[in-house]
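Visitor: Next up: the structures, one after another.
We did not get these values from a lab; they are worked out from the coordinates using the rules stated. Keep in mind the model is a prediction, meaning the values are calculated, not measured. Cβ atoms are built from the backbone, for glycine too; each structure is taken alone.
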Structure P
Amino acid sequence: MTRLTPDQAQDAARRGALLVDIRYAALRDRDGLIPGALVVERNELEWRLDPQGSHRLPEADRHDREIVVLCNEGYASSLAAASLHDLGLFRATDLVGGFQAWRAAGLPVTAPAAP
């Protein structure tokens, strides 16, 4: 699995890849969101993205879909992407450095939730 830099992940999203944010709600509220990213709780990831699953998201419509998983700093997302490979989603990968690297690269982020 080739992990992506923030710029590569943005390019993948422009090509139609799914950006999937698995961060905890508290981190999303604190730091904001990546526009266009799907928010999927980590404990729901496999059954939401399995194209053969009855509880899949509409966007998870085929096994050849490119998927870029992101967490806060890039650790949990690499394990999550490997788990998606186990489902046959061989174009799943993750964002090196996670959301923090995306933001540090100056890429688009929505404003954090108001306190």
Structure Q
Amino acid sequence: MSSSQMPPWIQEQLMKMQQSQQNLQSIMTQKQHLEMEKVETEKALEELKKATDDDNVYKHAGSILIKSTKKELIDELEERKEMAKHVELFLKNKNYELRNRLKNKKQKLLK
């Protein structure tokens, strides 16, 4: 059955399903990016905690490095870790919501 032979409501449901699938794929990509960022942050924190308070430490600001203190950098990285947890929770909930929506749309089409 070609799309021109399908009833309009089925065409609409199929379009919505495709859109939900694309959104789901986008969330999965964001989750992967977030996971890589978490690993990098953990490694940076681990290395920074090995440094003495007297060691020179720098933070990345665009294409330059700026001198900072160990405490400031640890605070920034801990804050980044905390923010990543919130984003991760949001993405997890959004993923669950989209999967349920997709499941319902599939069931609706199969009726």
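Visitor: Out of P, Q, which structure matches 17.6 when mean count of other Cβ atoms within 10 Å over residues 5-12 is calculated?
Guide: It must be structure P, since only it matches.
Visitor: Quick check on the output: 2.5 is distance in nm of label points 7 Å out along Cα→Cβ at positions 29 and 53, derived from one of P, Q. Which one produced it?
Guide: P
Visitor: Right, something else. Quick check on the output: -28000 is helix-only ellipticity at 222 nm (-39500 (n - 2.57) for each DSSP H run of 4 or more, over all residues; to 500), derived from one of P, Q. Which one produced it?
Guide: Corresponding structure: Q.
Visitor: Among the shown structures P, Q, from which was the value 20, 12, 11 of semi-axes √(5λ) of the Cα gyration tensor in Å, for residues 21-84 alone calculated?
Guide: P
Visitor: Given 0.50 as the derived value for FRET efficiency 1/(1 + (r/R0)^6) of positions 77 and 93 (r between Cβ atoms, R0 = 25 Å, to 0.05), which of the supplied structures P, Q does it correspond to?
Guide: Label of the originating structure: Q.
Visitor: To test your reading of the models, identify which of P, Q gives 65 for percent of Cα pairs over 18 Å apart when calculated.
Guide: Structure of origin is Q.
Visitor: Where does the value 0.90 come from, among P, Q, when FRET efficiency 1/(1 + (r/R0)^6) of positions 61 and 101 (r between Cβ atoms, R0 = 41 Å, to 0.05) is the thing being computed?
Guide: Matching structure: P.
Visitor: With FRET efficiency 1/(1 + (r/R0)^6) of positions 13 and 69 (r between Cβ atoms, R0 = 30 Å, to 0.05) coming out at 1.00, pick the structure among P, Q it was computed from.
Guide: Answer by label: P.
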